[in-house]
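Undergrad: In structure tokens below, several structures.
Laboratory data are not the source of any read-out in this text; all were calculated from the coordinates shown. None of these values were measured; they are calculated from a predicted model. Cβ atoms are built from the backbone, for glycine too; each structure is taken alone.
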Structure P
Amino acid sequence: MRVAHINVVSGLSTGRIAAGICESLQDAGHAALLCYARGEIPEAIPSYRIGSRLDTLAHAALSRAFDCAGFLSNRATKTLVHQLSLYKPDVVHLHNLHGYYLNLPVLMEYLGEADIPVVWTLHDCWLFTGHCAHYAMARCERFRAGCHHCPNKREYPASWGLDRSKQNWLKKREILTALDNLTLVAPSEWLAGEAQKSFLNKFPVRVLPSGIDLNAFRPVGEGDVQAVIDRYGLRRHGGKPIILSAASAWRAAKGINDLMKLQDILGGEAVVVAVGLTPRQMEYLPPEMIGVPMIYGQDTLRALYTAADICISLSYEESQGLTLIEALACGTQVVCYDQTALPEIVTEDTGLAVPAGSVQAAADACRELLENPKDPAACLARARAYDCDAQFAQYLQLYDELMGREVQVHGGLGPQAPQ
């Protein structure tokens, strides 16, 4: 079996997922090709880099003016199609096609004509909207009947000029519904449900949560914990409990403003630590709050998770919520808003979900967990439901089914709470 993966990045974020599936394919004796636009060059996986930095910059600049992300990079996409024709994949697995590097109509035309089974993992909502990757915070549901007058026009992929959300939505509906051999995969029940509300509802949907490497995320020893505490000054406020939140890119929808409010409400009871901030963002934190810049090493990140008393996500828009799973794998209890996919992760044995937008409820939940903490063993057990090796194996099983044209809609979706 020969499987080609296409994703915007390699080596981080969704690129780790694509690379992990490729490695699982190779371990099982199959062939894999990872096509990507940016990031690290995979060492152990045959790869093809799509386009150039100049092409990406031009795509981004024109998208900022004309709201046409995903409809440029014509030449780069035709070259990719040529490479795929030479590779002759049995299955094409798509991930994030947004990111200013690919022409959606050109690629879909090739896939339709070649009649290749296509798996498309939805890491966000961009595929079925006319512009945005997320819409929950804006409380917009225009995608169901036809996008227009986008309230998220200036959110990624931002347009500071035209609003072409209506035209983009109509074009996506036209080219995507023309496919006959597409299977969607969502990392959460929530995202699968959103896709089924859209023009993609003709296609079967599987829920396969994105997994994490349980060897990379695990509790660490006291020495490693103390080292990270000293490095970032986490005990500088007198040894107060640590409430940690991590993100790869902080913005209002990720809850940075709510985190600052949380620190104000908790006052001297605990210290809130936000991981992944830019230097400029750290300038605006309350004096009691601690900001940590972006961390690329998993050793440091797992030590921070282990050091924390609680890991919290006050995000309004999550397709799954991997930071909570990573924290659970380090034995740390969690708190989140009950919006989008986050509450699917949290069980009564591992943490609490509170009404979205209620920072006071989040503060009360933190106080409750600090007074009556959850058993770390239950957190570790919950994390094992998201073992990446098990999730990758399910993708290989899906490929086998597609090769035999035995696709079924998955009914009992997502990992269940441990018994």
Structure Q
Amino acid sequence: MKTFTALSVCLSVFLSSGPAAECALCPFCDAPSLTLAEQVDQVGHLVLGKWVGGEKPTNETAGTARFQIVEVAKTKGDAFKKGDEIELPQYIAGNKGAVYVLMGPDVKFIDWHVPSEATQSSWAYVSKLPVPVTDQKEQIDRLAYFLDYLQHDELSVSNDAYAEFAAAPYEVIVPLKDRMPREKLRKWVTDPDTPVTRIGLYGLLLGLCGTEEDAEAMKQKILTPDTDFRLGIEGVMSGYLITAGEEGLKTLEDSKMRAKTYVDKDGKEVKLPFSETYAVMQTLRFMWTYEPDRIPKERLKESMRILLDRPELADLVIADLARWKDWGVQEELMAMYDHEEFDIPSIKRAIVRYFFYCSKDRDEDVEDPPEYAVAAAEHLKLLEEKDPKTVRNAKRFLIR
């Protein structure tokens, strides 16, 4: 389940026009197109080569780079062995003794990847990479390999380990909770030096394996914004709710949804950034989709309704409530439609779509529509009579 989407944009895009398929990968991460393991899996040869020289490029050629193979991790047909020298058709300005990861599909060196300088540590990581698998149990065991490398000293290694989690389905990540480095995760989540791009993932992982003590650490981070936009804070909020449950949800409601201000580290009361409230909305979506048994769905609906009075969020909230089949706010939406504060085209279209989906919602084996569907059809008819243009435009892009 993806992109802890980025690791979360995917959870909002499809909500603007009604029900749709949901993302499959970690919802709080953005994964690169190919991880190192996927690259290695596609090549026939993976070796470590010591740079020994080369010819600089000219107007006619791209130059060359010569390497002596010092270790072989993979070679198709035993084409290469330790001590062999290979020459790539591209100059690399290396230093004698420096080692590089070399890989390619066959023995035509023009098709090989650009050499990547390595250390013994990074080579140990690359050379032992577990290959991608399709069986879910094997995927779980495979992903465990990358836990030890999430905050590796070498950025290329830690970035790749992070990418493996970013590309992993959520149902593969969850079973690893007993193997996760809980204390390290809490340190990473609370450490201001942790790369902000990883906070969402680390917060989620800490929630999966965390204790009450960890929940309190996440709570303190959530309640003390240090900037107007905190990348990945929705991942921390989600991890917090996984651990703290309904009690944690009430904390988010009081501090981020009902509140308009907060007290900063200097004791001053300042305006709560919009991004903090939006992050809670993303968190509710996450809990509904990925942790449906942790907090009752009726409780999540109740929480989402709090944001209906926010014009800057109302269209997204209405779409979520329609997707969740929360048909109990019809009168409130009808009042909003004519309210000056909500006289915004996107909100009006969201209301029309809500009534449309509600009017069509019924059990297949029941002939008579439920009362809420009848009421929605009547409301939709009233809106069509007084605002036919908006209703017509809203219906153009409905998912039926």
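Undergrad: For distance in nm of label points 7 Å out along Cα→Cβ at positions 250 and 322, which structure out of P, Q has the highest calculated value?
TA: On the way: P: 2.0; Q: 3.4.
Largest calculated value belongs to Q.
Undergrad: Thinking of P, Q, which structure, once P(r) over Cα pairs in 10 Å bins from 0, in percent is computed, gives back 4, 19, 23, 19, 15, 11, 6, 2, 0?
TA: Derived from Q, not from the others.
Undergrad: Suppose helix-only ellipticity at 222 nm (-39500 (n - 2.57) for each DSSP H run of 4 or more, over all residues; to 500) works out to -11000; of P, Q, which structure was it derived from? Don't skip to the answer; put the middle values down first.
TA: On the way: P: -11000; Q: -14000.
The correct label is P.
Undergrad: Among the shown structures P, Q, from which was the value 0.90 of FRET efficiency 1/(1 + (r/R0)^6) of positions 122 and 386 (r between Cβ atoms, R0 = 25 Å, to 0.05) calculated? Display every interim value, and only then the final one.
TA: Numbers: P: 0.90; Q: 0.00.
Derived from the structure labelled P.
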